[in-house]
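Below are structures written as structure tokens.
Nothing in this text is a laboratory measurement; each read-out follows from the coordinates by a stated rule. Keep in mind that what you see is a predicted model, and the values were worked out from it rather than measured. Cβ atoms are built from the backbone, for glycine too; each structure is taken alone.
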Structure P
Amino acid sequence: MADQPLASENRISDPGVPVIRNVNWGGLRALYIKEVRRFFKVQLQTIWAPAVQTLLYLVVFTTALGARGAVPVGGGTVAFADFLAPGLIVMGMLTNAYANASFSLLVGKMQGTIVDYLMPPLSTGELLAALTGGAVTRAFLVGGAVWLAMALWPGVHVTPQHLWAILWFGFLGSVFLALVGVLTSIWAEKFDHAAAVQNFVVGPLTLLSGTFYSVERLSPTFQAISHANPFFYIISGFRYGFIGAADSPVLLGSLVILGVDVLLAIIAYRLLATGWKTKS
């Protein structure tokens, strides 16, 4: 009987009362570190290879094709190499954010290890934040590697003029593609499904968003189509951070992408919470 008060004092919580009442920062940090370590162990493939591949795009378009003319942007003109470089940087960031986020849950479903994501004491929001955070980290590492390679390449000027725009639109764009990757990994049942989204959705929308050309040269019809593409606002705002000019209002692009990110986050949260295609 004398031991009963001591046992009551040592008990962590009453039965049925959650121990972690707010954010599980420890679990969130652990899953985030796991996601980062997963791609960092093969950094030659996940970081440096995309940087080299993106630099080759710049070499081909500015050297092999002799594309050195001026491009109209925001009422002025800018050298083609300086116009192209920011678009290539953010394109590398977007595609790698998608690749990282679309892999995590999908490989867990295929290998039967998805329980490692669903069983730990993590809320749906914490799980989504860790997966998105890992993808965004990879995107910024790839973007930094691509920027460094282009900064050393002769004839290309990638000195930031508005650092806040580079970081803000890089972040918004990386979150956008990370959430698309999470949604893909929830829906997909095999790697072919994720590759199909990459090849038939992400890739075409990225290439047709003004990465390699200015939308001011397009006809009014195709300009309207370009403005309906969310990738256009990401690339335009990101490019503004380097050259100080954009194809569309920076504030408008920021609001559009922020709204799309919030919508995708809500959808991904609901799907993860209900366990659609992730829980039997």
Structure Q
Amino acid sequence: MILISWNIDSLNAALTGTSSRAGETREVLDKIHAANPDIIAIQETKLRAIGPTKKHQAVLAEKFPEYNYVWRSSEEPARKGYAGTMYLYKKELTPKASYPVIGAPAPMDSEGRMITLEFDKFFVTQVYTPNSGNGLRRLADRQVWDQKYVDYLEALDKQKPVLASGDFNCAHTEIDLKHPENNHHSAGFTDEERADFTNLLNGGFTDTFRKIHGNITDVYSWWAQRVRTAKANNSGWRIDYWLVSNRIADKVVRSEMIDTGKRADHCPILLEINL
């Protein structure tokens, strides 16, 4: 199986926008399609609460005719057009979709951050982990989320193996970002968030990128849009992951980034696994 996960930074803009950036995003979608993945996980869709519009649906049908999809959007009391997730999966697949509520601090469970697909022999789940925010104002709530998420994954793992992807909003180790020395108090690289990610792995999960590539440096999945030179200088962070249950880690064939050229923000991440 080939699976791809991507924080797209607005599927809404990608499918209907006219800006040069929207065009760049559509080019990446074309690249994803060309990779012929079985499953595509998308975070930060920014779709309205009732889901894709007719225009969105038409573009998805044009670009991904071989796929069905399920979605989850932010809904009240959370902000409208915020966060959101989607799965596209090959039409011959017949997963059962669920939309977990994990008991996180309000309104996180209403922000459309998780979808899980259940197959006969495994689960595929995605997450768009809440950011701790400017001034780490949301860090305490984020830590509650982290524990609730670990509890959820461990419960799935007791039933059957798990493949978990998404934007985890955490660079786990110092080699997972370009300038660790300047970011120990930055959202995504606090001691608390990194310890929580360690706790997640200790729950029985493998970071597939490190499993395949070891302690390779200078490979990232996110580059700040606001810093014009970030992508050109490869000054990035690795905050997007494919995790798998430890007992199927030896079945991973590839775990890698998909190049997005000059386009900053997140890049898609690809997992190939023999299940």
For relative contact order in percent (Cα under 8 Å, 6 or more apart), structure among P, Q ranking highest is P
helix-only ellipticity at 222 nm (-39500 (n - 2.57) for each DSSP H run of 4 or more, over all residues; to 500) computed as -8000: which structure among P, Q? Q
Structure (P, Q) behind the derived value 19.1 of mean count of other Cβ atoms within 10 Å over residues 44-51: Q
Structures P, Q compared on mean count of other Cβ atoms within 10 Å over residues 100-107: the greatest is P
Consider the structures P, Q: one of them gives 0.85 for FRET efficiency 1/(1 + (r/R0)^6) of positions 76 and 252 (r between Cβ atoms, R0 = 25 Å, to 0.05) as calculated from the coordinates. Say which. P
Structures P, Q compared on Rg/Rh (Cα atoms, Kirkwood Rh), for residues 36-91 alone: the greatest is P
semi-axes √(5λ) of the Cα gyration tensor in Å derived as 24, 22, 20 - corresponding label from P, Q: Q
